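Several structures are given next for inspection.
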Structure 1
Amino acid sequence: MTGQKATKELKNPQETAERVGLAALIIQDFKGLLLSDYKFSWDRVFQSRGDTGVFLQYTHARLHSLEETFGCGYLNDFNTACLQEPQSVSILQHLLRFDEVLYKSSQDFQPRHIVSYLLTLSHLAAVAHKTLQIKDSPPEVAGARLHLFKAVRSVLANGMKLLGITPVCRM
């Protein structure tokens, strides 16, 4: 049986697998209080859906791909007034909380605040990615949306790096 490849070949699949696996473990460990016990489950760690490190890495890779696909034509001009949709507003409001979350984590030495923030941001981005099209939108709307997704990817990357996770650009 011959099958077509649905995804592109990764340049270094072993390295990508290690980064995704490490993200899965770190997020699982950092989701709760550091000094609390929890029942470890490999099945839960490597779920591709839900609040996992795999989901964070997937969201980052997906947003990176969006930038690569549309970045050249839309990253020059944009008008933030074009971001009026509820999904855009929710993301913008959530992005504004990043410094507050960092402060809270630094005060009680609990990375779970950052983890929770990043997972919520990933869920918001997933919903927005489905509803806020770039391809068939007017240039100023497409540019604003692309900048929004770029900001989400940047915050995701910085948040993951703070947790010791190296973001992947392809999965």
Structure 2
Amino acid sequence: MNLAWITVRGSGLVAFALLAAAMLWGLVISSKMLTRAVSTKSTTYVHEALSIAGLLATVVHVVALLTDDYVDFGLRDVLVPGVSTWEPVAIALGIVALYGMVLTTFTFYVRRRIGQKVWRGIHYLTYGVFSAALIHSIEAGTDSHGIFAVALYGGTTLVIAIFTILRVLTYEARPHPR
């Protein structure tokens, strides 16, 4: 195995794990599970750091794909959904997930300008981003059938589903002024 191929595989798994961790941490923040123990500012910084780290790992994954010769990916193949001839649906979903990660990560810096409602709407898209990344990982990942990948994909999906259900069940709507 060459270094590029190892980097492709490792960075893909790390990117997925960081995406899941960022999403899970966002659910922890929004459900206010830690507000008594840790400041909101601190938890938000952790969420932001996980999101940026996930995005950086994804960029490493894409760059490594361009340098590896297992599949001859060009820039268009890894940036334009539907162009790749190798696993076209899986690659397209990975690209869509990348763009979704960029969009939601960018909202850390424009939240005040775009308003809470738009910010929240964009953040709801992370469920689609996570789903696209999951399908991409399973369908395009060469390690998908290994015990580590199965545990990573299944475990993170289960935990995110549980925390989402808890978040929905404990949601408290803020009163609207009349």
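Quick note: the coordinates plus some simple rules give every number you see, no bench work behind them. Because the structure is a prediction, the values reported are computed rather than measured. Cβ atoms are built from the backbone, for glycine too; each structure is taken alone.
Assign the value 43, 24, 21, calculated as Cα extents along the principal axes in Å, for residues 67-130 alone, to the correct structure from 1, 2. Please report the intermediate quantities before stating the final value.
Details: 1: 43, 24, 21; 2: 44, 20, 14.
Derived from the structure labelled 1.
Thinking of 1, 2, which structure, once helix-only ellipticity at 222 nm (-39500 (n - 2.57) for each DSSP H run of 4 or more, over all residues; to 500) is computed, gives back -21000?
Only structure 1 yields this read-out.
Determine which structure produced the value 35 for relative contact order in percent (Cα under 8 Å, 6 or more apart), calculated from the coordinates; the candidates are 1, 2.
1
State the single structure among 1, 2 that was used to calculate mean count of other Cβ atoms within 10 Å over residues 99-106, giving 13.9. Display every interim value, and only then the final one.
On the way: 1: 13.9; 2: 17.5.
For mean count of other Cβ atoms within 10 Å over residues 99-106, the value 13.9 is produced by structure 1.
When distance in nm of label points 7 Å out along Cα→Cβ at positions 19 and 43 is calculated for each of the structures 1, 2, which structure yields the highest value?
The structure with the largest value is 1.
Hey, FRET efficiency 1/(1 + (r/R0)^6) of positions 91 and 123 (r between Cβ atoms, R0 = 25 Å, to 0.05) derived from one of 1, 2 reads 1.00; which structure?
1
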